[in-house]
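Following are the structures in question.
We did not get these values from a lab; they are worked out from the coordinates using the rules stated. Computed from a predicted structure; not experimentally measured. Cβ atoms are built from the backbone, for glycine too; each structure is taken alone.
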Structure I
Amino acid sequence: MAWKKHSAEEIVATLDRVRVSMNAGTPLVRAIAAAGVSKATYFRWRAQYQDLDSSQVSELKQIEMKNARLRRALRELEFDTVMGA
């Protein structure tokens, strides 16, 4: 089976759908199955994106991109320091 990479927005929307279904009285297992994800995936997503709404997802993505850029810059600086020494 091919893996599908879900965007953060899709994940938050799926978590919201499951939450709404559960509030309507659907058992957790059925709500997760209706969303089309496994229980393990649901619980992993919930742990990671539990308290985020769609506006906060874009902020999270920007912060992650900035952190990745800073890590690359730090690695380059460390490499230049080691090579120059």
Structure II
Amino acid sequence: MAARFVNLDRDTPMFLPCDLREWLPAEHLVHFLLAAVEQISPGHLHVNHCGTGSEQYPPTMMLALLIYGYATDRFGSRTIAAATQAA
């Protein structure tokens, strides 16, 4: 059974809100991390193929989030999760 992932499409422009990458300056760390993580073969990342539970987030997105959290001095999973929530 194939793994189910949450749909993640950074290339399709959003209507409301607009493309979130445009909210950050061109030299922001996020752009570098997304480009770097795209170079990693997803075959090296573990995926749950059981098909149980909710859809998973893509492993490359989770890796980029983890690296960004570490790069910005956020090491705990709850701290990283809180930083992803809109204020």
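Using the calculated result -10500 for helix-only ellipticity at 222 nm (-39500 (n - 2.57) for each DSSP H run of 4 or more, over all residues; to 500), pick out the matching structure from I, II. Considering all the candidates, the number was obtained from II. The value 38, 26, 14 for Cα extents along the principal axes in Å, for residues 7-54 alone was derived from one model only; which of I, II is it? Derived from the structure labelled II. With relative contact order in percent (Cα under 8 Å, 6 or more apart) computed over the structures I, II, the top value is the one for II, the highest of the group. When distance in nm of label points 7 Å out along Cα→Cβ at positions 47 and 63 is calculated for each of structures I, II, structure I gives the greatest result. Starting from the value 2, 11, 18, 23, 23, 14, 6, 1, 0: which structure in I, II was P(r) over Cα pairs in 5 Å bins from 0, in percent calculated from? Checking each candidate, the match is II.
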